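In structure tokens below, several structures.
Where a number appears in this text, it was derived from the coordinates with a stated rule and is not lab data. Please read all numbers here as calculations on a predicted model, not as lab measurements. Cβ atoms are built from the backbone, for glycine too; each structure is taken alone.
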Structure 1
Amino acid sequence: MASVETKYDKLLKRIAENIKKIRKSKGLSQRNMEAYGFDLRNYQRLEAGNHSPSLYTLHKLAVAFRVDISMFLE
């Protein structure tokens with residue numbers, strides 16, 4: 001049975017991959033995300049799966065990408 005930490009790491013990686021996939025599908029670069037109020041370095045850490053996004057951050061991303069917040073969890 002997978003530990004809670006392992007499950008969390010997998011979820012974090014999936015969220016990071018979905019953020020990157022959605023950003024690219026919208027034709028945006030990481031640097032473009034600064035226009036939506038994101039610090040470039042922190043945004044890069046988010047997409048790399050090195051930072052756990054808050055609910056507020058996921059909401060900001062959903063607004064920026066014009067998607068439902070649930071898309072990050074798919």
Structure 2
Amino acid sequence: MTDNYCTISVSKDGAHDFVAHSQHDLGPTGAFETRVVRRRLGHCRHMVIKIEVSSPIKRDLLCGSIEMETER
């Protein structure tokens with residue numbers, strides 16, 4: 001893994017406690033189309049997702065989206 005990665009943590013109790021689920025490689029500097037996809041985060045009523053970036057240079061989050069399924 002390179003120095004450019006992000007950690008996605010999830011809290012299922014309204015941001016009181018976070019569990020680090022995974023680290024994802026962001027690719028080399030200049031790789032603008034690198035995507036990070038995380039699936040199967042579980043279910044709860046008050047989920048908070050935290051994204052932390054570790055990089056020797058500044059990184060910007062350009063877009064974020066979430067796709068959810070509901071139980072019936």
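Quick notes on this one:
- In this comparison of 1, 2, the computed figure 0.95 for FRET efficiency 1/(1 + (r/R0)^6) of positions 16 and 40 (r between Cβ atoms, R0 = 25 Å, to 0.05) is attributed to 1.
- Source structure (of 1, 2) for Rg and Dmax of the Cα atoms in Å, computed value 13.7, 45: 2
- Read-out distance in nm of label points 7 Å out along Cα→Cβ at positions 8 and 32, computed value 3.3, structure in 1, 2: 1
- Computing helix-only ellipticity at 222 nm (-39500 (n - 2.57) for each DSSP H run of 4 or more, over all residues; to 500) across structures 1, 2 gives -18000 for structure 1.
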